1. Match the computed value 3.8 of distance in nm of label points 7 Å out along Cα→Cβ at positions 20 and 44 to one of the structures P, Q, and report its label.
2. From P, Q, which structure was helix-only ellipticity at 222 nm (-39500 (n - 2.57) for each DSSP H run of 4 or more, over all residues; to 500) = -34000 calculated on?
3. If you rank structures P, Q by Cα Rg over 2.2 N^0.38 Å, which sits at the top with the largest value?
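Only the coordinates and a few stated rules stand behind these numbers; no lab work does. Model, not experiment: these values are computed from the prediction. Cβ atoms are built from the backbone, for glycine too; each structure is taken alone.
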Structure P
Amino acid sequence: MQLENLDAMNDLLKIMKVQNELLEKANEKLAKDVAIFKKKDYDMAAMKRAALGKALNIHK
């Protein structure tokens, strides 16, 4: 009985370790995706400002 419980706990720990690794990989990917999105958003805002400046004939 105790050996079965120990085996079950060991299996649970293995599953939790795999889940943790998957979460870490997902978090890394999400962080990269957010950084890419922020850069694209910043670039788009810069292009809009430049286009607006040209339309209003504003020079810096």
Structure Q
Amino acid sequence: MCGISGVISTQQIAGLGLIAQRLQNALTHRGLDDRGIYFSPTQQASLIHTRLSILDRSSNS
């Protein structure tokens, strides 16, 4: 199970880092193995993700 979220605006967003961090914290239950945040150079957009790595050891996977 993974999580993805984002923020986008036509104007620069004040406090975008804090907003993105809060969104990522809200997604923590969706994946504990990896997480990341991307910020656009203009601070008008952010993409947030979390990832849960599932290893299926059966031969059916």
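1. Working: P: 3.8; Q: 1.6.
Computing distance in nm of label points 7 Å out along Cα→Cβ at positions 20 and 44 on every structure in P, Q gives 3.8 only for P.
2. Numbers: P: -34000; Q: -5500.
So the calculation was done on P.
3. Result for Cα Rg over 2.2 N^0.38 Å over P, Q: largest is P.
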